[in-house]
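What follows are several structures.
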Structure 1
Amino acid sequence: MEKSKLDALINLLDDPDNSIFELVEKELLKEDYKIIPMLEERWETSFDTSYQERIENLIQGLQFKETYNKLKTWIHSEKRDLFYGFWVVDQFQYPDLSILNIQLKIENIRKKIWLELNNSLTLLEKTTILNHFLFNIHGFTLNFSNKYSSQNCFLSQLLDSKKGNPVSLSILYTIIARQLELPAYFIDFPKNPLVAIVEPELAKKVHGDSFNSDVLFYINPSHKGSVTSIKEIEYHLRTNDFRPTENYTEPKSDILFIQRLLESLSESYKSLGMFEKEEQIQQLLQLF
């Protein structure tokens, strides 16, 4: 849209006639986030609180539209980067969040761990070192004092506070593990996602040819990265009547990882009575 037309529409946002305002808002919401600086400039130069409120709501609408489109593109892309998917969820709450700053924080963690690794180590030994750095040195843990906080679902807050929920901890764990070239994948374990180390040849050697899974072992990021065997996992599932067990023991796609994160965010907003945000998250979930 031409700048002159945009200016004219933005000027009409303070029209007292609601029908005119609704038409103007509808037209402006067709635009993308690039018009936000113009809206912010108008907000700063106005002393009309009603006009400012309308601009704020419009900006939030454009920001949500941008998050929606980014998530949709990520879901339908052939090559999905788990880190980017996690960052897009952060964009819902923190639209101005720099992806570079988040990347640098993760890279600082990765470097420290990488310096302790070498090719002579087994996957289990590498996992033990990863666990030591994440949970003992950096202190990542579940947010036991406020487990329903929406902040537990955001990567930026997890990196700053070192507190998250089972889903966000598992995603961060997987991101860093993969950057260290560990074959880490999401396991949709009931109420508590796990991370699997997948290595077909080693799995056959360790578990025998009759073993029908490529999973070598499982990791529980919610419990300081404790390592669990397939037998322990299957026993728990059978005891609690979760069947078929394959649904909860085999690796799932990164799409499901992000879906579970948004589901936990929706539950958080619902428990906090933030129903407008919950509705927006439900719109994002419909993309899946």
Structure 2
Amino acid sequence: MSKINVDLLAVPAFSVEVTDDGILRYDGINVLLCQLSGFTKEVFVGKTAAEFMSFEGARAWEANYRRCLATAVMDEYEELAETPAGLRWWRTILVPVVQDGGKIVQLLGIAADINERKRAEESLQWAAFSDPITAIGNRRRFDLDLAAAMARSMDSGRPFALVLADIDCFKSINDTFGHDVGDEVLRQTAARLRAGVREKDKIARIGGDEFAAILSSATEGAVAVALDRIERQFVDLMDCGRTKVRTGVSVGAALWRVGMSADELRRSADAAMYEAKRRRAA
């Protein structure tokens, strides 16, 4: 089979020359793909991905091409890629072009812009797993994150901690100031909880005024430090527009240990939280 001229195709397409020295250079891009991506033939043809893409983008594209070369079969994948037209989702079909002797001389790429569909999927996924008031994870997201943390700890043997936090006197805040102020207190509680944990730790709103955090690779000493850091986030008044509210959180934590179920971990953290609430009320 001779090499394919993508300019003759009626779909957005590009081609990659497979050279004897192992370097992969683009040898074609048609007008349809230029219009979709913003690339021009001058920028694209005769170049390697590294010559006009970011390091990460070029590495990802070349990895896809070399996987197709290694398997010698058609490959199909979706990717988020930066082009002159912007950061967009694409679906690409790669087809090896094989000479009579069995040598792959070219990769044919057929591309489709699937950005609108993927963005819609992301919005649906966000709605399914995010709390609409605070924009952090909801109970469904928390259950998945907790299961994942348990699986990682069972594999590694390293414990993690579950932190539960309950807003003090939240019903009174709603009754006194109204639900708009109550919602703002929820939002600020989420923000302060995020500020009190590490970036890689997971947080969620799992009930009306109850929040949770999953602290990865925790120890008893690290948990004590984290609880102190979280509590210090709530020293200052919350500025809720024309109303300033003083509230705190009662926080309890439990370390996951081998053999402990999710329910046992939650009950342990819940007991610690209510003990903290009892001490605060005393």
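Observations on the model:
- Comparison of 1, 2 by distance in nm of label points 7 Å out along Cα→Cβ at positions 5 and 173 - largest value held by: 2
- Structures 1, 2, by distance in nm of label points 7 Å out along Cα→Cβ at positions 205 and 253: label with the highest value: 1
- Read-out Cα extents along the principal axes in Å, for residues 149-196 alone, computed value 30, 26, 11, structure in 1, 2: 1
- Origin of the derived value -0.46, -0.82 (log10 I(q)/I(0) by the Debye sum over Cα atoms at q = 0.07, 0.12 Å⁻¹; candidates 1, 2): 2
- Structure from which -18000 was derived, helix-only ellipticity at 222 nm (-39500 (n - 2.57) for each DSSP H run of 4 or more, over all residues; to 500), options 1, 2: 1
Bear in mind these aren't lab numbers, they're just calculated from the coordinates by the rules spelled out. If you're wondering where the values come from, they're calculated on a predicted model, not measured in any experiment. Cβ atoms are built from the backbone, for glycine too; each structure is taken alone.
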